[in-house]
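In the part that follows, the structures are each spelled out as structure tokens.
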Structure I
Amino acid sequence: MDFGFSDEQELFRRTIREGLSAHLTPRLREIEENREIPREAIREMAKMGLLGITVSEEFGGMHADFVTSTIAAEEIGRADITLATAVYFLLEAGWGYIFDKYGQQEAKAEVLPHVTSGEYFLGVASTEPSGGSDVAGEKTLARRVGDKYVVNGEKMYISGVGEAHRYGGGFLLFTKTNPELGHKGMTIIYTPVRDTPGVSVSLIRNMGREGISTGIITLREAELPLKYRVGEENSGFYYAMEGFNNARILVSAATIGAAQRVLEMGVDYIKNREVFGQKLSKFQGVQFQLAEHYAKLEAARALVYKAAWMTDEYYRSGRFSRSEVVKSVSAVKWLGPTFAFDAIRDVATWFGAYGYSKDSLIEASVRGAFSYLMGAEGALNVMKQLLAREILGRDYA
């Protein structure tokens, strides 16, 4: 058993950590204040091969495996503790993989090179006003008319709406093409939001991750060419579940990376801060919190890389079953954001009033990490339900 990374992966980690430290981390306050990731930072990430990292080299990607992509997600979380940039990255990596794997050649050639170059944004449009976890119960409808789909529906709390509308790109939109079939009647269609008649967007302001927009996509008789269909008609549910599995690994890695960095910031602080005549690090209450969070983050980090490795093995050789992968991914999507938020919250209390102020950026990390407890590629209770179902078997859950 080897818990190490290859020489190439270690070099990749060092290289992107240096690049992100130079081009992303110094701009965190700018990201928070302007509520946007600077285009210069996006272009630098593209030069490092981070955007659409899982996409084929044919379209400008690295065709990276999920262990390598997880390294990138962890480092981006470390570099941007607000977790805004992590959202940008993980959507393009997790869902770019699905578009590249199942999309039609003409559509991929039209869109993906612009994604990997940093020009376009690519995301996923799943959640609706009625909720997000019940993917099979979504109500957006697409009917086939000649060589087009005509789509009607509404998507809410969609990350990257503003970026796609301003700069170009779009979303893998979940629709029903045969509602009578339930989840077996779902189809995924790539939907550009700029200059597409019948598609309009509006913004919602969140409490955290303000560097990337969140919004609503409304579709009224929107016409989308058949070439934008991803995979087979009425098979979209299965592609969606695959995409969620992939993205959940990256979510967990990013939150763990941010929490580890915040914990390091906290350690530096308690070693130097004096209260009641001694260093804050001397107090047992703080020591116990530090020890607990370090151990929990190490455990979650090991599990996230195991899930990434199992996913790679599943794709390469079928060594693991889909059920085994789902168990591992669901466990880490539950534990990773939970442990990360707990650590970031407690470190903020070490800093006292400063940790609560906008000057520290730690409060931005608290707000950003909290979003992953609310949902973001799968609500925590849904992860527990998925995990229990795979352990018990579907006949008993």
Structure II
Amino acid sequence: MTTTATDYLSEVDRYSAHNYHPLPIVLERGEGAWVWDVEGKKYLDCLAAYSAVNQGHRHPDIIAAAKAQLDRITLTSRAFHNDQMGPFLRELCELAGYERALPMNSGAEAVETALKAVRRWGYRAKRIPADKARIIVCANNFHGRTVSIVSASSDPHYRADFGPFTPGFVVIPFGDAAALEQAITPQTAAFLVEPIQCEGGVLIPPAGYLKDVAEICRRHNVLFVADEIQTGLGRTGKLFACDWEQVRPDALIVGKALSGGVYPVSAMLADAPLMDVFEPGSHGSTFGGNPLAAAIGRAALRVLVDEALPERAQREGAWFLGELKKLKSPHVKEVRGRGLMIGVEIKESSGPARPFCEELARRGILCKETHDQVIRFAPPLVVEREALQWALGEVREVLA
């Protein structure tokens, strides 16, 4: 009996919680920047699993590392050492330029790790009174879905009926350095920010913003924490988006592409004075730093460097962004982006972005709307210019 796309969609609708609203595409295979559905149709993946697949689907080096490790050992827990975690953390720290890394699984877990670290630093190093530490965040942020993280969100859709919320967060406008300085008090432990608000609609702050907030934080003895889960590891045309302004955060949060889309791997990075607030028993994860994850992470980092993927994202992204900005469309309000993180904002008078994404999918291009009005184009960094040229023609027709 042949199982059709409709059968799969019906099965998911029957048995899955309805916490997503995906396009009705059922994928079964991927290679590089391309994916195929169960009916054999080929698509250019322009979402890259929210930047988790920067290295492309099933990169052979990453898959080989995973297969080799599967034949050895997959999980030891942190009750014991394994021969992959140490090399992985060393290679990650050397690449990113930090003294320590704490491995976790999902991006949200890495954000939670950072929240715990900066609070404990606030009490132990800055001498903030007990339970009074404050973390400043930006409106329209997206750092994950845990109760503590949505407590820091300004989006009512993420918060509705999930309270009571974790206290200790102060929300300021994104891209406004003066607002940060005004919000800082003696109880402020940290400022947590995305260098580009990807889920927020590919919102890019004014030039110099990151440099300004880093200086403000330094002056006030406040930790500057950058969430680079989506923007990091090459997506914006630099290894990290903060590199565009030569800014080094006190703590860096990474995930998604840290495994090339093969396995959940994330980490928080910092120097010893911050990371050493943790002692045995104060934080952990059964799967964090497991040998399978570490082996995959090592391969993913090698691919990133050996294939110069940040440089590729900068080159191809600049071309694609420039071409998209030339489009003459009655529906487009603005085109913005950096590297291969690009947003096309649809005018509200033209309706939401989703119908445009649905038409692009019919033409073989997979993207997803974000914040209702923005089409996000973020293909794997291995995407070829020829594929982008083809996609541009289809986008031009759809937006016309």
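Please treat every number below as a calculation from the coordinates, not as lab data. Every value quoted in this text rests on a predicted model; they were computed, and no experiment measured them. Cβ atoms are built from the backbone, for glycine too; each structure is taken alone.
Tell me which structure, out of I, II, gives -18000 once helix-only ellipticity at 222 nm (-39500 (n - 2.57) for each DSSP H run of 4 or more, over all residues; to 500) is calculated. Here the read-out was taken from I. Between structures I, II, the calculation of distance in nm of label points 7 Å out along Cα→Cβ at positions 58 and 314 yields its largest number for II. Taking relative contact order in percent (Cα under 8 Å, 6 or more apart) as the criterion, the largest value within structures I, II is that of II. Of the structures labelled I, II, which one yields 2.2 when distance in nm of label points 7 Å out along Cα→Cβ at positions 322 and 386 is computed from its coordinates? Matching structure: II.
Work out which structure the value 1.8 belongs to, where distance in nm of label points 7 Å out along Cα→Cβ at positions 146 and 290 was derived from one of I, II. Among I, II, the structure yielding 1.8 for distance in nm of label points 7 Å out along Cα→Cβ at positions 146 and 290 is II.
Which structure, out of I, II, was distance in nm of label points 7 Å out along Cα→Cβ at positions 18 and 154 derived from, given a value of 5.1? Attributed to the structure labelled I.
Comparison across structures I, II (criterion: FRET efficiency 1/(1 + (r/R0)^6) of positions 66 and 274 (r between Cβ atoms, R0 = 30 Å, to 0.05)) gives the highest value for II. If you line up I, II by Kirkwood radius over Cα pairs in Å, the top spot, with the largest value, goes to II.
For which of I, II does percent of Cα pairs over 26 Å apart, for residues 162-297 alone, calculated from the coordinates, equal 51? This value belongs to structure I.
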